[in-house]
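Some structures to go through are shown next.
None of the figures in this text is laboratory data; all of them are computed from the coordinates on show. Quick caveat, the model's predicted, so the values are computed rather than measured. Cβ atoms are built from the backbone, for glycine too; each structure is taken alone.
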Structure I
Amino acid sequence: MSVTFKQVAELAGVSTQTVSRVTNGASNVAQETRDKVNAAIDKLGYVPNKGAQLLSGAKSKVIGLITLDVSLHGISIIANNIRIQAQLHGYGTSFAVVDEHAYQKIVTATRELKSQRIEYIIVNLPLTKEEAEQLVELFTDLHFVFIDVPNNSQVNSVSAAHYQGASEAAQLMLKQQRQRLLLITGPHDSTASTLRLQGWLSQIKHFEATVVAQLEGDWLASSGYQLTREALSNGAVIDGVLVASDQMALGVLRALHEHSLAVPQQVAVIGFDDSADSAYFYPPLTTIKQDFAAISAQAVDMLFNDSASEPPFKAFVATQLIERASTQTLDSKTYNKAQIEQLLQQVKNALP
């Protein structure tokens, strides 16, 4: 038999109206009374009727997350950490997955979350400055935080220090005497990917190295694999690959292996994210660590920011270079050997 409102009220020694106010998150309840009601709820195992709460017009104690496909590593880690952070604030989470960068689909997802009486929404997918600002203007009664928007967007946002991290990755590779680089970016509509590319290029220009090819991936290992095979099959002679995600770097490593190019002796590889598996790639991957837990915590905290200062609020979470076995200083003898092997491979591919 299910526990009722009345039973909770009797055990706590309060009215049923007070129980209703507590379960609906009302602020006009004394903390001592709130504690009594919550203790009664825990003791009796009472589960509030969410449907009834929505029909009554109560605000939902749920944080909405509009996100891309959660099969992507960074996306899934952020989603899980947002769920954990929401729980710490006494909130649940509701996910709205959008399969592509399409503004109207994001508007539709926002409306669906709003229909659930959700007023706090985190958006973790690429938006332009104009799209993000327009979304905020369209839903003035909601609180938004964005994770992948241009830094000059007039909206609340949290992001990793993508430019800084990518600059450190390129610095390491160039200081290790790598001079002929393949760049594999993420999708062009992602601000995170754009900033990583800019960070790489700033150091490549400074060290006067050569970009042999710049190709656009989709964050998945398959694209890193296919793009690297494409570059090598087209005759690219490289000694380093800068990759915008660890998942794509996994595909890069396989393609290099299939072309008999040793990592890191002949070609060095650096990823981005420090995914949980990157230390177990072969060889273990040098990468730029994103603090996904800190990004998620900052995003949730910003939703409830009651600071008197004027928005938009901005937060940037530092990255960290993690050196592993996929990079090392290039030996000139190894470099000559690499060139010869690559040229021989090109000749072999050209033969009927």
Structure II
Amino acid sequence: MAALGEMQPPPPPPIQIRQAVDEVINLIVQIRHKLTTMINWYIYPEIVPSEIKAYEPRLIILQERLRALGTISYEELANLVDGSDGLASQYLLQIVEQLLTSVIAIEKIFANHYDPELHMKRPMNTIWYTLDYRGQQLRLVAGQPMINPRRLFPEDYRGVNVLGNFCRGAVQILNNRDRGKISFIEKKDLKEENSRKLRDFGGAFLYWECADCAYKVRYHVSNSMTSNIHTTDEFREQESAAIQYRSSFLARSHLYLPLASTTLGSLGKRESLTISSSTTKYGCLFCASKGKELKRGSTAFARPEDLAEHIGTYHRKPLPPSILLHKYLVAIAGKMVNDRLRWDLNFL
């Protein structure tokens, strides 16, 4: 316990996610440099033991994960994802904790096998304390959304819906606040492939209709366990892009399509504007998360097939950062980090 009146260091302030990413990348570079220096000093030209050699690829993997996190625009991500800074800080904390463990383990290996006095020299002492400090700052960021009852949701940041931008309804469904309406599709409105599917598998086709704009998407249900857009086991395939996706992914990606309002006497009537096949309906969530402007033909598209083609071409290799994969319910070869979750997009 500190003596009475002894000054305590002030608690660390929160840190901006972008700054944290850049600084932890710099610390990994320093750790790798220290590791190489210690190998050259204590071991070279002998063969490096496997337990030491294994740390370099681990550090490279962590470095690549950080660089991927560095491609995200956290200002724009806040417009899409609830508590984006808090969520990102959790991913960063995992990396920081792995680095802290690596620093201790590397020093222990060299001390046990080459230099018993290394415990007192602590060649990575400054790096360890800096990492620990950044970890404390990130924990503050991670806890901020939970202690702020007045925090705004992403759809609140967006304000009024704007043509050519993600709809508030899409952002709500992205953050598990789906307010969409469900309606039955009449037989006369079914496409030939829809009718064929009903003959083969039964069930029904439904519309998910956005509560904030004119967008709607159809999906098939076959039993009571898969009776809504979030549970249906139906998916669409895009063989040319080696991906699979569900109608719920399209709903999460839809752009604002305006409604027309007309007044008949004292009754208000809400009507959809005519939506043609050439209307831009979908934006790429991965591009938007990196701060790219939604532009028709490059990051915004009229058809689901065009969106899928873009994602398969530009976001399959390299894969988006893990925070986006998890938040946007993306699977790799059908595998999710959390097996209890259903994927919306699957990279084959």
Inset, instruction - Determine which structure produced the value 226 for volume of the Cα convex hull per residue in Å³, for residues 118-189 alone, calculated from the coordinates; the candidates are I, II. - result: II
Inset, instruction - Determine which structure produced the value 50, 33, 29 for Cα extents along the principal axes in Å, for residues 30-165 alone, calculated from the coordinates; the candidates are I, II. - result: I
Inset, instruction - For distance in nm of label points 7 Å out along Cα→Cβ at positions 22 and 206, find whichever of I, II sits highest and give me its label. - result: I
Inset, instruction - Using mean projected area of the Cα convex hull in nm² as the calculated read-out, with 22.2 as its value, let me know the right label among I, II. - result: I
